[in-house]
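Engineer: Read through the structures below before going on.
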Structure 1
Amino acid sequence: MAEMLNAVKAIQKDDIIIAFMGPTGAGKSYFIDLLTGQRGKRAGASLKSVTSQIQATRIKRSRWDDKIVLVDTPGFDDTTKSDMEILQMISDWLRKTYERDVKLTGLIYLHRITDNRMAGSPLKNLRMFGELCGDVAMNQVILVSTMWEKMRADIGAGREAELKDKFWKPLIERGSGVARLEKSDSTEEAWSIVEKLIKQKEEREAVLLQEELVELGIKLNETQAGKTLYTGLQRLLADQRESLRSLLAQVEKSDDPALTKELKKEYARIEDQFQKTFEEVKKLKIPLGRRLMAFFFGKKARAKAVKVAN
């Protein structure tokens with residue numbers, strides 16, 4: 001039996017808490033539906049975001065009674081919220097639970113094996129995951145590839161090998177496990193992955209973002225995750241600015257009224273995105289004075305961010 005909870009107030013210190021992270025469409029909500037025996041209840045077939053808030057579900061399992069709590073989080077490519085809003089939401093939840101002395105038992109990071117290249121959204125999500133978790137908590141992480149049934153086995157195995165040798169390597173070197181969800185309808189397979197984390201439930205460490213926000217008392221924009229998001233938004237801002245320049249040049253050259261109308265519509269859309277990105281960059285910018293104070297007098301976190309390369 002599964003029960004939806006208040007994601008902060010209803011979670012207790014002795015609960016076995018498993019958080020699910022990863023890009024939109026990787027199967028976080030679907031995985032939780034499998035574990036609760038309610039396959040397809042929340043997860044849809046599209047790549048649109050199913051989870052727009054932090055959602056916690058308590059489930060009764062014979063060996064652990066009703067102590068298991070499964071936490072679903074939105075990806076950093078959410079279709080309804082900006083990356084800044086997602087980071088704020090995740091950081092608020094991590095801070096509030098940690099202030100109540102609640103630590104995660106483990107984290108499951110999901111990745112679609114059907115993605116033929118590691119770029120854009122999957123890479124951004126993995127980078128943010130490494131920055132907010134940090135190295136100390138990495139032995140509480142399992143990296144799970146999904147959607148194997150949609151792939152030829154040999155092609156999937158090749159992609160998995162590349163993930164292990166390159167993109168997942170920094171996480172694996174610091175203790176992360178690797179697993180496959182090969183059968184999308186297998187509740188047993190899903191539970192076997194979760195139970196690997198539950199077996200080490202006494203070995204709980206705070207994730208880096210919790211340490212930074214609570215123990216060091218620094219602001220979100222000064223955390224490793226906040227700085228990484230700021231850098232990514234600066235790149236996005238530059239790309240959007242270049243797109244606006246290009247579209248404006250095309251509008252000025254066009255003598256086709258229909259094409260001009262479409263170009264202007266696209267220009268307005270990107271300009272709106274540009275303004276939103278600009279506002280988020282402003283919010284994350286660290287004033288020079290605070291940067292200098294942190295450099296000379298700031299405390300250092302015990303954990304270090306795990307950097308994921310291109």
Structure 2
Amino acid sequence: MRNRRQLLLGLAFAAPWLVGFVLLYAGPIIASAVYSLTDFNLFQDPSFVGLDNYQRMLDDDRFWKSLANTAYLTLIGVPLGLLLSLGCAMLLNLPVRGQPLFRAVVYLPTILPIVVTTYVWRWLLNAQYGYVNEITGLVGLEPAWLEDPAWTKPAILLIGLWSIGGSTVIYLAALRDVPREYYEAAMVDGAGWWTRFRRVTLPMITPVTLFQAVTSVIAYLQIFAQPFLLAQNRLNQSTAGPDDSMLTYSMYLFQNAFVYLKMGYASAMAWALFVLTIAVTAVIALSSRRWVHYGLR
């Protein structure tokens with residue numbers, strides 16, 4: 001009787017989320033799975049086509065282009081983001097004057113609206129009057145960030161790396177959670193700062209690194225706002241940048257659904273992205289058995 005009462009009490013507290021999930025998420029999820037097997041353009045009744053939408057992805061050059069662009073951003077952005085976040089966290093963990101101010105400055109970009117920050121960066125990266133090229137021009141480097149296909153993806157990465165305050169704070173909490181006794185023992189054994197970092201710090205924060213890696217990969221696989229806004233032209237119509245160099249997977253999915261009105265094909269792309277995300281997450285989780293440590297050995 002008591003267990004049943006506790007179960008009902010727990011369900012009562014979870015009821016708002018459960019109701020919201022069923023009404024706002026479960027229905028669209030099921031509908032997208034059904035639409036992925038149909039030819040549906042929002043204005044006509046869907047017609048069943050089986051697996052044709054999934055077969056069509058294999059022959060779609062823009063699909064593979066969007067997947068390649070997304071893979072590029074993920075494979076480069078995730079490691080760089082983790083390294084930069086950890087480096088900033090270690091600097092912010094130093095006992096210096098003004099430490100709270102420095103932490104606030106690093107975290108500030110994460111609370112700004114992404115639309116505002118992207119448009120500001122679009123202005124800063126302008127090849128004609130942007131301040132970024134005025135700085136890089138001092139060393140003879142003045143790339144056309146938003147016009148040259150070779151520099152559009154680095155521009156997206158630059159915006160992403162500027163907003164690492166959230167992951168930096170998480171790493172900072174992990175660093176402060178490492179027991180001081182381990183560092184003291186290592187110093188007694190004559191370990192230098194690099195040995196302490198490699199043998200104590202890194203192993204102790206690997207669980208946090210696993211969390212950061214998974215969430216970062218998911219975020220980059222779904223990246224949409226930055227390339228979408230950077231690729232807008234003067235008529236406020238979103239393109240995909242020069243030579244489709246800013247066409248990410250989510251952008252192409254959006255274009256198919258709401259520009260080309262191919263909702264069935266877009267639903268199939270959404271499920272393909274879901275399977276890809278699950279597969280990549282599973283690979284990271286399985287590999288974590290080799291490098292994630294939940295205690296020093």
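Read-outs: derived from the displayed coordinates by stated rules, not from any lab. Note that the structure is predicted; figures quoted are calculated from it, not measured. Cβ atoms are built from the backbone, for glycine too; each structure is taken alone.
Engineer: Comparing distance in nm of label points 7 Å out along Cα→Cβ at positions 106 and 274 across 1, 2, which structure shows the greatest value?
Structural biologist: Values: 1: 4.8; 2: 3.7.
When distance in nm of label points 7 Å out along Cα→Cβ at positions 106 and 274 is calculated for 1, 2, structure 1 comes out on top.
Engineer: For the read-out helix-only ellipticity at 222 nm (-39500 (n - 2.57) for each DSSP H run of 4 or more, over all residues; to 500), a value of -14000 was computed from one structure; give its label from 1, 2. Mind dumping the intermediate values first?
Structural biologist: On the way: 1: -14000; 2: -20500.
It traces back to 1.
Engineer: Right, something else. Determine which structure produced the value 28 for relative contact order in percent (Cα under 8 Å, 6 or more apart), calculated from the coordinates; the candidates are 1, 2. Before the final figure, lay out the partial values.
Structural biologist: Working: 1: 20; 2: 28.
The read-out comes from structure 2.
Engineer: Comparing 1, 2, where is distance in nm of label points 7 Å out along Cα→Cβ at positions 34 and 194 highest?
Structural biologist: Working: 1: 1.1; 2: 6.2.
Ranking 1, 2 on distance in nm of label points 7 Å out along Cα→Cβ at positions 34 and 194, first place is 2.
Engineer: Please state which of the structures 1, 2 yields 1.22 when Cα Rg over 2.2 N^0.38 Å is computed from it.
Structural biologist: Values: 1: 1.07; 2: 1.22.
Source structure for this number: 2.
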